[in-house]
Structures are given as C-alpha cells and as structure tokens.
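**Q** Pasting the structures in now, so scroll down.
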Structure I
Amino acid sequence: MIAVLLALAGLCLILAAGMGRSHPRIWLGLSVIATLCGLSAALSVLGGGEIWLWRGGFTLGGEVPSLRLDGVSALFLILVCVVGGLGAIYSHEYWSEHHYPGSAPKSRSWWSILTLSMTLVLTCANGLHFLFAWEAFALSAYFLITLDHGRGEVRKAGWLYLAASHAGTMALFAFFSALAARTGTWELGPVHAQAGLAPLFWLALAGFGVKAGMFPLHIWLPSAHANAPSHVSAIMSAVAIKMGVYGIVRFSGWLPLPENAGWTILAIGCASALFGIAFALAQNDIKRLMAYCSVENVGIILIGLGLSVLAVQHGQPAWGKAALAGTFLHVINHGLLKTLLFFGAGSVLHATGTRDMSRLGGLWRAMPWTASLFAVGAMAVSGLPPLNGFVGEWAIYQGLLRAVAQKEHAAGVLPAVIVLAGSGALALAAFAKATGVVFLGAPRTKPAAQAVECGWLMRAPMFLLAVVMLVIGLLPGLFFAPIMNSVAAWAPQWSGADPLLSPRTLGGAHTVLACALIAGVALLLRMVRTNGTRQSPTWDCGYVAPSSRMQYTSGSFAGIARGWFVWLLRPEVLIRRVRGHFPGRALVVERIPETVLEKIIDPGARAVGYMADAAKKMQHGRLHLYILYVFLGVTALGLMILLGGV
C-alpha cells in the first residue's frame, strides 16, 4: 500500500511539473493529490513504526536505486507534503498568471521539481543518488528564489544562495565519497561498528549545516528568504533548511560519532539560537526578521539534538528521549508556524507592496484575517502556551533539566537552559515588534492606508495551519506517540514511551493552560460588552497635532534590546544633525549589516581575489621566465630537503 502511495505521489508531481506551464488548475489539483498521497504514506510509516524499503531492478549511474522510508524520514516528509500542498494553493492567488504572466508558469514547474527532489532526498538510500537529488533540490530552489530576476537584489541573493549551496555540496561530495570508499558501497545505513568512520561526521555537519542555516554558515539565508516570493520563502524556511537538519539528524544516528560531537552540536545550537534572534530583533524588513528567526529555531533544534547525542554517548535515555522527542516535534512545529508567518507577510506585501515595517501600520482594521492569523503565528514562535511552539520547547527543557539534575556527565548543559530561555524572551520581543508595528497604530504611508484583505485562496491555507497549530498545542499527547516512533528509528535502544510525554500527563497540564486562556479571553470580552469601549487620543507628548510619524518605529521599539548586542550587530549609522536657528530636516539612518558575510567572508574573498590577480601577472607567455620559475622551485625544494636532513 505504501509503495503504491509513494509511486502515485511521485507520478503526480512529475505530471504536475509538465502541466504547470499551461494548465494551472490541473497542476493545482495534481499537486493536492500528490500531497495527500505522500502524507498518507508518511503517516502510515510514522504511526506503525515500520520501515519501508524498495530496491529497483535497474541501474542509474552504475548503481541500483533504492528507497527507504522510516520514522525519521517520514517525519520530515510530512513537512514536505503539508507545506508543498498548502503553498501550491496559496501561490495560485499570490503568484498568479494575472500578475506574473511571465514567471507564474515557471514557478509552478520549479515548485513541483523542488518538492519531488526533496522527497527523493528523504527517501534515497544510495549516496550517489542522494547527491543527484540534493543537486536537483538546490537548483530548483535557486530558480524559485530568482523568479523576480529583474531586480538586482534578487539576482544577488540567488547567486549567494547558489554559491553557499555548492560549497556545502562539495563537503557532502567528499563525505559520501569517503564513506563509500571506506565501506565499499554507496548504500546508506547504520555503520556504528566501524569506529574509523567517526571523523567523517565533521564533513557531514559542515555540508548539511550550510543548508540548515546554522550560525555562522547562515550567510545565504537572510537575503534569500527576504527576496524570494513569499510562498517560496515559506517552503525555504519551513522545509528546505530542514533538509540540512535531516542530514545532520540522519547521519548522527547512523555514524559512529567523535567523542565531542554532542558538545559541538550543542554549542552551535546555542550560538544559532542566541545570535539568530539577536539579528532578528534588529531587522526592519519583516521577511528578513523571520529569516533570522529561522536561524534561531534551527539552533533550538540543534540544542535538542546535541543533548540527545550526549545522552547516547553516556547511556542516559532518561533525558535523551525527552530532548529528542522535543527536537522532532519542534521540527514539525517550526515548519507549520513559519509557513503561517511567511504567508501572512506575503499577504501584507501583496496588499501594500513593501516589506519595510516602518512604512506599514494600522493594517488590523483593513486586514483582520491576516492580522489575527499572523498574531497566532507570532505567539506560537514565541513559545507561548497553549500553542504548538511551546510544546516542543517544553520537552527540550525537560531533557535539559533532567540532565542538569543528574550532576554527572552533562551538568555542563546549564548554559543551554539559559540560552534557550533568553532566546525565547527575545523572540517574544521581536514578534511583539513585528505585530505591533505592522498591524497596530495608524497607517504610516498611503499604500498601508489603502490595503485590502487577501482572497480566500491565500486565507484558507493560513487558517488551516493555525487550526493544526492550536490542536497540537491543546492535545500534544496525541502527537508524541508517533513522534516516539521517530525517536526509536534514530536510537533503537530508546524504543518505548516516556511517562512524562504521555497523553495523560501532557493533557492535564495543557488543559489547565487552555482553560486559563479561554477564561481570560471570555472575561475580557464580557468586560468590553458590559462597559463598552471608549476612544480617546493617545498621549501626544505635548504636541497639538499628533501624526503617524510620532509612532514607535521598528528601530525605536527594539533599541534597548538591540544595544545589548551592538558588539555583534555592528550597526552603521548616518546622522544629519540639526543646524542653525531655522533648521531643515534632520536625518538618522541606521543599517544593520550582515556581520559574518560583510565583515568576514567578503574581506576574505577580496584577499583571495587580489592574490589571484597577482598570480595572473605571472602568466605572460615568456618561456625563459617559466624556466626560471621551475629552477627556483626545484632549488627551494632541494634546500628544504637538505635542511630537513641536517
């Protein structure tokens, strides 16, 4: 049954890729069918805890193709199907033939190829074919990011993504080649018995870490997410970077690991969580803010995974099982909530034509559906109960606190608890800023004042995502049961339920939280209905005629918290001060650079360029000088040998 479902899903995606150019409605229908088929297959494997294997009767590139779907890959396949299907529906209105006649057909075709290639990445059980699927995934994502290639910043973001992706692919090519050379086969599977393979994990961590966007390998992520169409940003943040996470998770479970692998993953996770949300808080572009928030959430996932690796190495399932279950659930939760947030940002961009939060404001009245659903996503990403973002982080907290309480092998994870709590507080501040500046107050510009709500094809996917997120938050115990099958697939020795994550335990705690929230909302509504509402001007600081210019801007809202990280953010400020008795306009412009890219990568690239230019001068076509170079090289080599012998 599963084989039939997977084959049908792949067939529908291939047909959809061909029909995307001329038959948008047929493409949409096939995409939804493929989504349902793939989702059924993933849920069947995840619910039953089984492993599905398929091996072809032919060769491809000299290797027999084989597919594998187990509890780990099925978990990530759920994201591919859900976001792929809902994104297809959303894009039918957002990136329609009417508004984008030139690129809409290309968008549909590349979307199908992207979802198909990501499905193959998750199911390929052969290293060579995995690389084929990985390259198809990287290239299709590039063409989706650069759909609006008439803009220079879009082309620049696309090239940066492509360069970073292929740098990671080089590391993965080295990893899979070395793995095949040492094991004698390209087939993938557990190889714990071969301890000599442990150093290869660092290649996998680097290669997959680039795609995952972990700090400081995240340099491509902010510009790609910000400049891509919003439905593409959603699948990039919710699913594409999870392919990098999948690679790290998969091979940390299949390979023998170096002794300090767990601590390294944990440290990278802490750096990504804290620095990612610090950069997010400083952004004025709503989509760039959410891109950096993805870096933070990848950090949270890596914190849970790092703790799980430590638990395996020290034989401590008591805290490793809770941490890994929270990690897997947060993979799903982040995919859902970030899709909702990018869809909401796309709706705002669709209505106003700008991503600049300081040019927006007052949109709640004009766009109540978008504003309400975005607020749900903002609460979830801030880790507030009883939404789904709280549940996964709560399980990771339980693992961390259990580890600290033992005061033995992993007592040093206490800083991770502090980082996780601090990043959660900063995430709340960042999304309070985004929600308040964009949707509350008065419109700051004419496009914001004239905004209208999006259509139902854009609203329906957002509403469905919000409902699923609320269900996970209210009934988390129902979702931890299949998640434990993923935990068992990663660490077979941890099979079995965790009492702390049982439906009864979780259900009681979350029922109390849900009842408290509902009671609070009901009380507020009753007070409003009883006493009515009264309108009055806000405090105007002594000005007679307050205007929208007197509202908090994005920069002023986050000014204090941003000052804590000024050493990392390195803001560039341009000030035109007030001069004379009758001054003209004053001006303050602040820019937050991409610190790693602009302060480290770019100078290094320029230095390499200078050396390459200098080396060019040696290529002048004069044979006698080439003979001199050879003579000097041989002489230097002889002197080195002579001195070494002495």
Structure II
Amino acid sequence: MIQVTAGAKHFGPKALFEELNWLITPQDRVGIVGGNGTGKSTLLKILGGIESLEAGSITKQKDVTIGYLPQEGLSLRGRTVFTECLGVFADLKAKEREMEDLTHRMSELDHDSPEYAAVADRFHHIQSIFLAKDGYSLESKVGIVLDGLGFPRDDWNRLTDEFSGGWQMRIALAKLLLEAPNLLLLDEPTNHLDIEARNWLESYLESYPNAFVLISHDRYFLDVTVKKIIEVWNKRVWFYPGNYEKYLKQKEERRAQHEAAYNNQQDKIRQLQVFIDRFRYQATKAKQVQSRVKEIERMDKIEAPPPEEATIHFRFPQPKQSGRIVAEFHGVRKAYGKKRVLENVNFTIERGERIALVGKNGAGKSTLIKLLAAAEPLTAGTYKLGHNVSAAYFAQDQYKELDPDARLLDDLTSAGGRATITELRSLLGCFLFGEDDVNKRIGVLSGGERNRYALARVLLEPVNFLLLDEPTNHLDLRAKDVLLGALREYSGTVVFVSHDRYFMDGLATRIYEVAEGEVRVYPGNYEDYLWRINGGGLTPPGVLEVYRNESASGGAASAEVVTAKPAEPAKKVNPIRLAKMREEIGGLEKELARLESEIGDGERKLAVFVSAEEMQREANALQAHRERAEQLMERWEELTTELETLGG
C-alpha cells in the first residue's frame, strides 16, 4: 500500500533515522515508540505527505486515502459538532440529494419515454452506490462515534467554536474515524481522552477495517491495539512483531543476541590477530599468516551494539509518617450555583492508600481533588485532615503558579531543601530536561514542558499526602515508568486522577468512582474495578464487596455484599495482570521443585536411624515441607485455571 525505500531524515545536523525500508500493508496495526525528539512525529508526517524524505523514496498505490491527526493545533469553526462530523460524508449526501431529485423527475415523466429510462438508470446506479456505502445510516454512525468519544447529546448541536482545544481534537478524531481512510495516522490520539473514551477507542480500532499507524505514550493502549511495534532509536528504525509487551521482551533478546554475536566475532578476530602478530615475520608461516589476514578481511563485520539508554531512577524524599487516618469527608456537598457536583459524600482515606479517581469527564474528579487540596471551599459538610498530615497538590494548570523569569535549576534549588545539585539535575532528567535545558527560563518552555517541570517541583517536597491531577500528561513512556516506580516506593498517601490505564493498574490500591454526585469506593486497581462493575465472574469467586458511602442519615459506613453474577470472560484482559500471573506461576513451579527435592532428601534421611531426637526433627521438617507444597500446589492450580479462562 505504501513503501519507504532507503529513507533518511535529519533535523539540522542530527540524523533522526537512515536506511529505512518499510512496507505498510492494508491490514497493518502499527505503534511507533521512541524517546522524545527521536523523530516519531516526523516519521508520521512523512507517511502523511506533510514532510518529505531527504534521501530514499516513498511510493503509494493509486487511490490510497490517508488521514492524519496531529497532537494538537486543529481548530474547527462555523458549524455544529454533528454537522461538522456529518460533513465527511459530503459525497454521499450529494448522492442522496441527487436521488431525491431523480425521484421527483421520474414522477413527472412518461414511464414509457426514453428520458424516463435514462433517469431511472441513473437513479439505480446512484442508489446502488449509496446502499453499498450504507448511506441510510450516516446519522447513526456519527451519533455512535460522538457518543463513544464522550460528547453528551446536548453538545451535538453546539457550534464547534465553543469547544476548547482538547475537545476540538476529539471532533477532528471523530471525523477521521468516520472517514475511515485506507491508512489512519494518529499522533497521540489518547492525549485528550478520558479513560471511558480511551476504552471505546480501543474497541473501535480493534474492528477498524483498514490500516493504522499511531504514536502513544499509553502502554496499555499500545498493548491492546497494535500488532507491530517500530522503534525509532539510534538513527535507525527497528521492527518488532507483536504488541508493546512483546516488543520489550524481543528488544532485550535482540540486544543479548547482538552482544553475543559481536563478542564472539571479536574473540575470533583477536585469536586470528594474535597468530598474525606472532608469526608475521617468519617465512615458514607466511602462507598461514596471509590466510588469516584474508579471513579477517572476508568477515562480515558485526557493528558494536549501540549504547543502552541510561536507566533513570528517582526516589521521593520519604516524608514523616502521618496518623492512620489521613483525611475524612462527612456529608460533603459541592455545587456551583444550581449545578450540583457532589452530594452527601462520606469516606475515610487511610495512611499508605493509593487512590485513583475515575469517572466521566465533568463527573467531578478534579473538583473532588481540589476539595481534598483545600483549593476550593465546601458548599456543605465537613472535611478533616488527620494527625501530622502535610499535603501537596499538583493541578492540571500548575504551571501558572511558576515564575516565568526563573531558571529551572535555580527555581528547583530554592524549593529543593537539602537536595544536592546532582540530585536536582537527576530529577530534571527524569522529567525529560537535558543538560541544555536546566538553565532555561520557565517562561520560554512550552505548555507541556512547563507542566512537566511543575510536576517535578511538586514531587520534590517531602509531604506525606500527594494530590495529583493528571500527572502523566506530557510524559513519555520512560518518564511515566520513572514516576510510577517512585510512587510505588513512596511511603505516603496518594490520591490521583489519570487517564493512563497502565499507570492506574500499576499504582492504585483503591478506586473512587465519581458519578451522579456520589463517590463509590472499590478495593483494588482499575482492572479489579472493571470486573466488579461488569459483574465479576473470575476472581475472587462467589461474592464481591462494594464499599458504599455512609448512609444519608449519617450512620456508619457499611459494606454491601453483592452476589457476583456469572459473566463471560472479558474480551480484553490487562496484559500487566497476565504477566504477573505468569511470573507468579513460574515462581511457584521453582519453589515446588525445590520442596520436592527437600521432601525426597527428608524421606531418605528418615530411612536411616541416627537418634530419636534427630528422627523427630527430620519428621517435623518433612511434614512442614509437605504442608507448604500442598498450599503452593493449590495456589498453582488456582492460577493456571484462571489463566486458561483468560486465554493467557
């Protein structure tokens, strides 16, 4: 469909990639990954014809249609949301109008006249095209896509001019999905989507009839949508079959194989060179020396493996310990004028919990986190912080609080307390600020860069209650992993809003669902939350607990036990969960093998009498090993059965 041959592209003196050979087929599902600035977006623009190659060629089949969604910058004006989206079917709507006109003409013509026959033929031709393209369901298609991307029906007839940049990008995405080009190019399509819209987009792309290539910093999204990963790294484009999880394993295996082959060849060259150097000047060995020189010259030299990307580690300064109760809401109500956001909300946050707030856009997630941060007043009710609790709040527009004239490193130093310059530089590196960036003034940074810096600044404070509203925005995959790892090791309490599924699954220990003015509390991570709201049916068996708010009458919080209804296995299962299950099964198998060996040794020792005391000790140890093996075997059977059920 599209073929790139020996393609190369530079950014000034820097080579982004060279010698790119890539054939895109009609059913490809490709994810592009790589660090910031490696050329991912540039490559997407080249495929879309927006930028050109500096070397090599790109060819595409005749009549191939391409649709491109940039990260930001699109603005639509002058039409309602629904009309704007329906506009992608302008050709079909024109055919519909022509059919109406032809129908009117046929009603006025003599059915036996040649003119009537010509008009009827034209009508049937147009109608066959219209029916083949499902022309009678255009409005329904538009409604499905708008609903899936989170547009309430009340917004369908609003002018596009009234929507913010993020919602403008949703409209542009809706138009592209409805247009269904042969090749869909999406540059971070999930940036402006909440978790519900992301879930819908995953399903939509799963059944998309044509090829797509996308860039995303959402690991889960990549895992469930693409079947091939290409990585832009070290001036090359590397191809890996499978999703992101498989790419990580294959990359590690490929590097290990490359290093082994390179080291083996270097060992061979060194051996040959030792012989050459030793006998170079001996006439009797001249023939053997020359043979070895030619052998080295004939070798297809393996390039040295490129240096590994530096592994970044970051740890929060561990804060002083708070009391067991960190925060309490009692009968909290929040309203803006007549608009009710929260009503009679009751919950208790305990030390060490990592709480993810979920819910549709506009449900009140950001409002709730602002109330917890005391950035907004309550309309009614009480909010109490626990003993020794110190809080820090990161807002989506946190960068507005920064001094635009301050330099990054100087500003961070003033806020960094006892942190050394090396530690501060390391922290900035974690959030994608290189050596050349640390002395920039905050005012010259882009919006995304300022938000990244604002997050780094908030995380430097040694508080024990972190409130984070969309901390993963503007972070690439490596930076998200750094943040996730640091938050996992953080000893304080975290409440966060994120639309990144992998991040939520890896961090949350409890989910707070904000919906219809209420806050419903679910134990576990987002994966656990999903199977609970979908009826369960996998694990834990039998019943599930959904923790409700305190009663309207002010009674104590209680847990309502709901019988789990049988449900079909989910179509998509979190790959993180599957990987953890496989890892646990592998560990159990190793431990069982060790215990079986211990049991065998114990039985052999019992066969030889030494002393009564020694025999009793061996018998006790053997019994303990058998009991432990039985427990592990039960767990192994439980996990393998569940893994088979999940299709893993």
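**Q** To test your reading of the models, identify which of I, II gives 1.00 for Rg/Rh (Cα atoms, Kirkwood Rh) when calculated.
**A** I
**Q** Work out the source of -23000 here, i.e. which of I, II gives that when helix-only ellipticity at 222 nm (-39500 (n - 2.57) for each DSSP H run of 4 or more, over all residues; to 500) is computed.
**A** Source structure for this number: I.
Only the coordinates and a few stated rules stand behind these numbers; no lab work does. Note that the structure is predicted; figures quoted are calculated from it, not measured.
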